[in-house]
Structure 1
Amino acid sequence: MTETLLEFFKAMADESRLRIVGLLANGERSVQELATALALKEPTVSHHLAILKAQGLVTARADGTTRWHALDTGALERLSRRILEPDALGARPAPLQGEARILAGFVDAEGRLKVIPASRRKRTVVLRWLARAFEEGRRYSEAEVNAVIQTKHPDSATLRRELIGHAMLAREAGVYWRLPESGWLEGGPA
């Protein structure tokens, strides 16, 4: 898409070509008519028309010895629609940064943890992601905590201990709950 846009803007980045497009927007014209209206030589007009044709913006039809040129408004409409598509230039995702970049390395497309990070900093990021799977204010049994964790990774015992050690989950008498994010330990237990 980027190449298409660049070629389009290169084609339109010339005053004579812009004027030709303007004249053709009002109807078909021959090279001779365009040359007269623009005070240009016919070979110069033909050169500009060739560039516009290469972009699919201008069509030509023969009528005897005269070639009539017209603006292809459908081409402009198609280009406009392509620019507005979700995957067009402006809608491309920005490069991942910070926590999102770390998570992209450890979480697969199905939202499952591929491996528990060895690095303390990366493990903390993954644990924050995992802790957000628990609802604030809700109480969980150990079996429920294990079930939630196992939707993300099979080692629920290790991850449950890590969540408690990083002050993301609390436990008392076999009941677990999510702690407020403001209290979560950055680097984990000392």
Structure 2
Amino acid sequence: MPDRDGVDLYWLPLGAGGRFVRLNGRAYEAIAARRARRAPCELYHSALEVRSRSRLHVIEMTPLRTSEGPDRGVVAEGAVGAAWAGRLRMFRYEVRRWRDGRIPDIREAVGGPQRLSDDPGQARRLLELVPEVPTPVWGRDELRAGEMWNSNSLIAWLIARSGIDPEPVRPPAGGRAPGWQAGLTVARRAGAV
């Protein structure tokens, strides 16, 4: 990542670093493609690296992982699958704004970083917004946005709310980012897009 302030997006293959998520993602996409009468696509998860005032921050939604230590920048948590399931640690996600953090599977990112903004003000605004992101149940459409809420929803919401134009942002060719439109829809309701 460049040393100048700005926002970089990474597209990571769904399940990079884990076979369980990859297999479930492929099953989900096979069903979704069949329903939509189209060929299955590669699925992507998004994450951000934001540099502000020469400090690097990683922004992403991940499963709850206390094994990475208490200083991993957790600012919010939510349930996975169903609200009642969130009482169990294995059915919780965390939203991170991790100063000097790292994206664990960054080596598998497709296309390298996509620079979204060189504006220091947008980078600061995005960092300030992370604790305000909605935290509905992952994999559900509790916010009535037309698709499930997930990590892509979080990133799309932050991009739009920070004033970065989300329109040119696309996953790699032949791929999909389920949940992306949900984030834009919820941000639009707040008057950000």
Structure 3
Amino acid sequence: MQREEYGRAIQLVLALAALMWVLEVVDVALDNRLDRYGIEPRDVDGLDGIVAAPFLHVGFGHLIGNTIPFVAMGIVIAFEGPMRLLGVTAIAAFVSGIGTWLIAPAGTIHLGASGVVFGYATFLIARGWFNRRPAAIAIGLGVAVLFGGALLAGLEPQRGISWQGHLFGAVGGVVAARALRSI
């Protein structure tokens, strides 16, 4: 991949992260009224949250907790170009969102990029399995060591945390690794 393509991919990661921050500033200014655009399980009106939820957060602490791994793992994925990054992001966000919409408790709203973050982590772990490249296997092992505990802890049901988004984001990462293995 050429240097300029990698540069565009990194710009994309940073632009997505910046969008999350801008939306959180706007949300705070609007007294958290954007939060209603999250995923509302099994409510047809809540389906638009599948697109909006990864960009919306419940406060700056939540946003910081997602931004750091989002950017770090996003930059690693960006080494394979902007199309790979977009593909992984879209698949992880969609699978996380639809899974959350299907099984999370009714009457709740789910927000945050953690489904995409879990998707990034499992993509990086699983892609070595699918493409059998030594570098991908090494990166996957590194992600498993550094992020494995958080992956497991994020699947534990806790009040106020969407383990469903985490679980299906992780599933989406494996789906992306399989679907994008030859691209």
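No lab work stands behind these numbers, since they all come straight from the coordinates. Treat the numbers as computed from the prediction; the structure is a model and nothing was measured. Cβ atoms are built from the backbone, for glycine too; each structure is taken alone.
Which structure, out of 1, 2, 3, was distance in nm of label points 7 Å out along Cα→Cβ at positions 128 and 152 calculated from, if the result is 1.3?
1
helix-only ellipticity at 222 nm (-39500 (n - 2.57) for each DSSP H run of 4 or more, over all residues; to 500) computed as -14500: which structure among 1, 2, 3?
Here the read-out was taken from 1.
With distance in nm of label points 7 Å out along Cα→Cβ at positions 8 and 136 coming out at 4.4, pick the structure among 1, 2, 3 it was computed from.
That value comes from structure 1.
When distance in nm of label points 7 Å out along Cα→Cβ at positions 32 and 64 is compared over structures 1, 2, 3, which one is greatest? Please report the intermediate quantities before stating the final value.
Values: 1: 0.9; 2: 2.6; 3: 1.8.
Biggest value here belongs to 2.
Kindly point out which one of 1, 2, 3 the value -0.56, -1.16 was derived from, the read-out being log10 I(q)/I(0) by the Debye sum over Cα atoms at q = 0.09, 0.19 Å⁻¹.
Clearly, the read-out refers to 1.
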